[in-house]
1. With helix-only ellipticity at 222 nm (-39500 (n - 2.57) for each DSSP H run of 4 or more, over all residues; to 500) derived from the coordinates and found to be -23500, which of P, Q does the value describe?
2. Can you spot which of P, Q the value 1.26 was calculated from, given it is Cα Rg over 2.2 N^0.38 Å?
3. For structures P, Q, which has the highest computed value of distance in nm of label points 7 Å out along Cα→Cβ at positions 12 and 44?
4. Compute FRET efficiency 1/(1 + (r/R0)^6) of positions 36 and 60 (r between Cβ atoms, R0 = 35 Å, to 0.05) for each of P, Q and report the one that scores greatest.
5. Where does the value 0.00 come from, among P, Q, when FRET efficiency 1/(1 + (r/R0)^6) of positions 4 and 52 (r between Cβ atoms, R0 = 30 Å, to 0.05) is the thing being computed?
Structure P
Amino acid sequence: MLSWMAWTWPTALLFIGIFSAIFLMAILEVKNPGGAERDGILGLTTTRGDRLFLTLLGSAWIFLAWLGIFGTPLWGAIVVAVLWGTFCFWKV
C-alpha cells in the first residue's frame, strides 16, 4: 500500500521526529497559550511555531547544501542542523 515511496528507517524517523515536534508544540500551546512571543536578534517577534518553522526550513537547506558540497555521509550536516535549531530557539 505504501510502495509509492521508498520507506526506510531514516525516512520514518525523520517523519516521526517532525510530527513529534508538532505534537510537542501543541501541548506547549495548551499549557502556555500565545506561543511565548519574543524579539530575537533578527528584530522579528517570533513564537515557538515560527522558531520551529525556521529550524525545519534552515535544516532542509543545510542538508541540501551539505549534499551539494560534500556528498554523503550526512553526520556533519546533522551536527550543523542541531546547532542551527539550538540557535533558532535560543536567539531568534
Structure Q
Amino acid sequence: MNSHRLITTLYVVLLSGLGLGAGVLLLEERAQYRQLKYTETEIRLRLAEAEARLQEQERILARLRTDRDFVEKVIRKRMSYARPGESIFRFED
C-alpha cells in the first residue's frame, strides 16, 4: 500500500507541476498577445491617418489638374508670384 501511495503522490506532484508550468506559459502568452494587439491598434491608427493624408493629397492633385483658379492661388501663395502691375506686400507675423 505504501508504494501505491508514493506513486499517487508522485503523479499528483507531477501533474501539479505541469499545470503550474502551463499556467505560467499561458500568462506569458496572454501578455504577449495583449502587447501585439496594442501594437496592431497603433499601426492601424497610423495607417488610417496616412490614408486620410493620401486622400487629401489626391484631392488637391485632382484640383490642381482641373481648376486653373486654384493653381493660380497656390502659385501666388507659395511662390509669391504677382501679375504684371500688381504689388506684393509682406507683413511680419
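Just so you know, all these numbers are worked out from the coordinates, no wet-lab data involved. In this text, all values refer to a predicted model and were calculated from it rather than measured experimentally. Cβ atoms are built from the backbone, for glycine too; each structure is taken alone.
1. Clearly, the read-out refers to P.
2. P
3. Checked P, Q; max of distance in nm of label points 7 Å out along Cα→Cβ at positions 12 and 44 sits with Q.
4. P
5. Considering all the candidates, the number was obtained from Q.
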